[in-house]
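Please go over the structures that come below.
Every number in this text was worked out from the coordinates using simple rules, so none of it is lab data. Just so you know, these numbers come straight off a predicted model, no measurement behind them. Cβ atoms are built from the backbone, for glycine too; each structure is taken alone.
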Structure P
C-alpha cells in the first residue's frame, strides 16, 4: 500500500481552499487542495456528529468501530479529531470508492 503525505515544500499553504458545498448535517467546515496526484481534504465534523463520536479510535480491524469504515482511505490522519473535530485524507485521481462523498456517507 502506498503511503501518502502532503509535500509542504511543494504546497506551502497546505490544505487551505475552502469547500463551498458539503453536507451540513455532517460537516462544520472543510478545506481541500488539488495536486497532480489527487485531492487532499481537511474536514471538520459538526457538533452533532462530534456528540455521537467524541473520539475515533484507530481500530481499523474492529467491525464494531467507526474507524473500520475508514480502512480504504489514503493519507488518513485523525490526530486532531478529539481536540478539533478534524479528519484529513487524500483521494488519488484514480480512486472511485474512498472519496469525499464516501467519507460523508459514513456519518449519515
Structure Q
C-alpha cells in the first residue's frame, strides 16, 4: 500500500500550481493534470518494487531513507522520497525536483 504525507500531498498541489502558472511555456490545464497524474502513477507503483534505493543526497535524507528517481524528460527528474515498513508499505514524505536538490 502507498500512503502520502500531508507534505507529499502539498508537493503535488504545488507542482500542479507551478505548471499552471509557468511563464516559460503556456501549458494547458489538461497537460498539467496529466503531468501530475503521471507522478502519482509512479508513486502508486512503488509498493510493487523489489529494490528500493537508499537516499544519498543530504536534502533527501531529511525526508526519508529511500528515494525513487522519476526521469520526466532530459531536464527534469522528480525524486520521490519515502520510507517503507516490513510489510512493504510505502510512506511518501516528499516529492522534489532535481532543480531543488542539493548534494
Distance in nm of label points 7 Å out along Cα→Cβ at positions 46 and 70, calculated, reads 1.0; among P, Q the input was structure Q
Value 24, calculated as relative contact order in percent (Cα under 8 Å, 6 or more apart) from one of P, Q, is from structure P
With helix-only ellipticity at 222 nm (-39500 (n - 2.57) for each DSSP H run of 4 or more, over all residues; to 500) computed for every candidate in P, Q, -11000 is reproduced by structure Q
The highest value of distance in nm of label points 7 Å out along Cα→Cβ at positions 6 and 22 among the shown structures P, Q is in Q
Re Cα extents along the principal axes in Å: value 44, 29, 25 computed from one entry in P, Q; matching entry is structure Q
